[in-house]
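Below you'll find a set of structures to go through.
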Structure I
Amino acid sequence: MCASGWATWLPFYEAPDPTSGSQRLLHVGLNANFLRSGDATIQYQTRPESRMAPILANTGDISAKDMGSYGLEVAWLDGPWSGLPASDA
C-alpha cells in the first residue's frame, strides 16, 4: 500500500505593479508519503535526472514494514526579481 499527498496555499498575494514589476507573495506547501512494504523491506535508489545515467546511491534492502516522510516548503517573493516564470501579457 502506498499513499502520497501534496497541498499548497497562497495566503498572501499582491499582483505585479504595472510600472515597476514589483510583486509580493507567500507560498506554503506540505507533502506526505506513506508506504507499507509487503515483504518487510524497503530500498532507496537515486540517479541523476537522466535515466541513462548510473545509480549514484543505493541503500540495499532495509528491514522496515512502514516508511513515512513529510515535508514543508515556504517561499516569500518581494520585488521585481523572483524565481517565477515570466508570463506573456
Structure II
Amino acid sequence: MPQDTRELPAASDGFTRFLGGTPLSVVRLDTPLDVLVRRVRARDAGPELDEHLALIAAAEEAGPPPFEHHPVAAGERPAAAVAADVLAAAGW
C-alpha cells in the first residue's frame, strides 16, 4: 500500500483486478488539524512523533487528493456515526 494516499489511483488498478472488476470507492476521513495533532502527540514520542507530525504537515500543505474521493467528517464524532457515513459514502 502506498504511503502517500495520492498514489491510490495507480494502486487501485491492482485492487480492482483482484476484485474481478468491482469498482472501488475511496473514502477519506477528514479530521480537523488540531484534533489530529493532539491525537498524535498523545500517542507518539521522540522520532516517531516527529515523523508523524511531518506527515501531517505535508498532507496539510498538499491539500485534498487530486482524484475522486468521498470525504467523511471524522473529528470527535462517535465511531458508529463515522462508520455509518463511510458506508453511505461508499454506497452500501
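Read-outs throughout are calculated quantities, based only on the coordinates presented, and are distinct from any laboratory measurement. Note that this is a predicted model, so its numbers are computed, not measured. Cβ atoms are built from the backbone, for glycine too; each structure is taken alone.
The table for this structure:
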item	result
Volume of the Cα convex hull per residue in Å³, for residues 15-54 alone - structure with the largest value, from I, II	I
Structure from which 0 was derived, helix-only ellipticity at 222 nm (-39500 (n - 2.57) for each DSSP H run of 4 or more, over all residues; to 500), options I, II	I
Structure responsible for 43, 28, 20, with Cα extents along the principal axes in Å calculated and labels I, II on offer	II
Distance in nm of label points 7 Å out along Cα→Cβ at positions 31 and 79 - structure with the largest value, from I, II	I
Top of I, II by relative contact order in percent (Cα under 8 Å, 6 or more apart), largest first	II
